[in-house]
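Structures follow.
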Structure I
Amino acid sequence: MTEPARITWTEDGQPRSARWRSEAGVPPPARVQVADERIKADTAYRLVCEGTALLWRGDFHNARQILQALARRVERKPPKPGPLGTAGEAFHLHRKAQGERARLLGRLLLPFEAGHRVPLRRAPDVQQACLEAYGPAGEEPYVASLRELLGLIGAHEWRKKGVEIPALGGRIHPHYGVFSPVRGEYVDLVNQTPLPPALGAAHGLAFDIGTGTGVLAAVLARRGVARVMATDQDPRALACARENLSRLHLQPQVDVLQADLFPPGRAALVVCNPPWVPARPNAPLEHAVYDPDSRMLRGFLGGLAAHLAPGGEGWLILSDLAEHLGLRSRDELLAAIEAGGLVVAGRSDIRPRHPRAADASDPLHAARSAELTSLWRLVPG
């Protein structure tokens, strides 16, 4: 096994070292300076811009205030002048700015003691949030970024509260690192599209490829599909799906399997909602949104025909945001469908309802406002 990464610094004239944790895959910073309330926000901003991380030893709430001050300074940094480019160029600039913001704000660090305890004044109890993301605490202290910790806390609250899914008459509880089904339009498409007649057999079988939280597998089971096989390759997603299906009392109908795309066999319905944007993720946790070179989409289309039972259908749920951003053309999508030996039997479209679709200040507003999410019904050609 690979040894955990470590972070080193000097404090009170003595060399110090601790385990480094980063779910975003960020390497430990090479330069670390101990800081507390005596540091000014402008000084903190200069240091993080120079690549120095700040290990906070003051009050926890004051650390949050410093983080907010850093965020304000990052956001008011003037963009580099230049001519307006294409939607794709705007997207790449936006992603670059997002990555730079994450790097700078990720340089405000917190110490953690054994038991996932933050030894700072007014620090909240974060044990459960850290346990859900990091696993058992162990006896070794560690260092992580405040920004990451706030993400862990937010994910923990989402997991407790859950997301209401009208099609299920219940809630889905996303785990940390598993994409939350907050965009309900794709769930509505799967809930409303007529099921293929081939599923009417006594032992009708459906596959849900890349199940994530298990929400689409649950919708199919609620619609009366006798048996669903849900796959994912992420252990967090597998645990999340199993827990949600258990909460909804659907485990007898749904098997959750670890697989890269398809399980063995053929099904009357094969559903897949792959990542919609063919771009490189900035962090491992973004793989649910960004799919470099459309790997999952192409894998699904290339293997679908071999996994469909006679009379079966494949349902591809896909946003056309990538098309409006110039990252993938409609012709490329249709060519990949044809190359898989498939034809389009029908398509249903729905407009997004999320707030950013109507936010004119969003750098990608033009593309988001034109976006459609579609369910493509595919059959062997």
Structure II
Amino acid sequence: MGRRTPLHDLHVDAGARMVDFGGWDMPVGYGSQIEEHHAVRRDAGMFDVSHMCTVDLRGAGVRPLLQRLLANDVGRLTVPGKALYSCMLRPDGGVIDDLIACYLDEKWFRLVVNAGTADKDLAWIKEYAKQIGVAVVPRRDLAMIAVQGPNARPKATALLPEPARAGAAKLGVFFGAAFDEWFVSRTGYTGEDGFEVALPSESAAQFWQALAGAGVRPCGLGARDTLRLEAGMNLYGNDMDETVTPLESGLAWTVVLDGNRDFVGKEALTKQRAAGVARKLTGLLLLERGVLRQHQQAYSPAGEGEVTSGTFSPTLERSIGLGRLPAAAEGTLEVDIRGKRVPARLVRPPFVRNGKAKIDL
């Protein structure tokens, strides 16, 4: 039996199929995964993401700490509530985790890290934090609900307590704000607009039921995966891990190498960029029948590679994926699907954004 979120019993009562995910019992779906997917693309859906680990960092040295630990530059965060996406790296440039960092004040930043990497993330952060007196506080007293879709914000905003309701209506893209123990951020993992709401665990069930009453559809990890892949978003453990760098994972845009700031992994990334990055992460569109899946071998004129994530896209009604291939790969290639080489085309993610196809089919 894995760890349980505060919403576990509601999932079970609703007939969700529960699976182990990162050591947590999580709902993979409540019935039709495709219907859940379309609910998010066309209206509003909600996900229990309480397995994600919210971490508060407090102390006078918190900004210098994150400038040292993150490949992206938190020096850019000067407005309270502004957030950014970043990787946290090993000295050799391998990705320990990808995370969201939000600036609240000069002595308080909030991170959201992945469930499966939370323990190693905390150990890594604490090792550096103790050197400069920053407190690292995992907020396991909080639940988190993601509300996503074109109608997500109006439906969710009306149900937030004051002053969170008024504050949430003003949130710009990639902003978050704390209202007592409620923390509302305009972030997500679906390619749609919406909120991720951290709230006291004891309030989670009531908020979830209120959202359902407002027509927000409960969705599971299955739909979350097809949505994030359509949006071209990486999944840790599939599309990047400690064996690859952000430059090999389509995440060069999250790395700030210019300037004098030194961060863990900078030297390795600087050398890799100077030498030329040999591999790239790219989108794949299957041209014939079949489904792309992780670990399938890919063959291009520039050399071999591998599918890192793959699925059937409910929006495009085609199979799509991400793959790590030689940097020179372009045009078409072949993917080994159950012993048969099936043609695919390299495309630039995202595949879908705000409910619309972003690639030529």
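Below is a table of values for the structure above.
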item: Percent of Cα pairs over 40 Å apart derived as 24 - corresponding label from I, II; result: I
item: For -10000 (helix-only ellipticity at 222 nm (-39500 (n - 2.57) for each DSSP H run of 4 or more, over all residues; to 500), calculated) the corresponding structure among I, II; result: I
item: Label whose coordinates, when distance in nm of label points 7 Å out along Cα→Cβ at positions 51 and 267 is calculated, return 3.7 (choices I, II); result: II
item: Source structure (of I, II) for mean count of other Cβ atoms within 10 Å over residues 91-98, computed value 19.9; result: II
item: Source structure (of I, II) for relative contact order in percent (Cα under 8 Å, 6 or more apart), computed value 18; result: II
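Any read-out appearing in this document is the output of simple, stated calculations on the displayed coordinates, not a laboratory observation. Not measured: the values here are computed from a predicted model. Cβ atoms are built from the backbone, for glycine too; each structure is taken alone.
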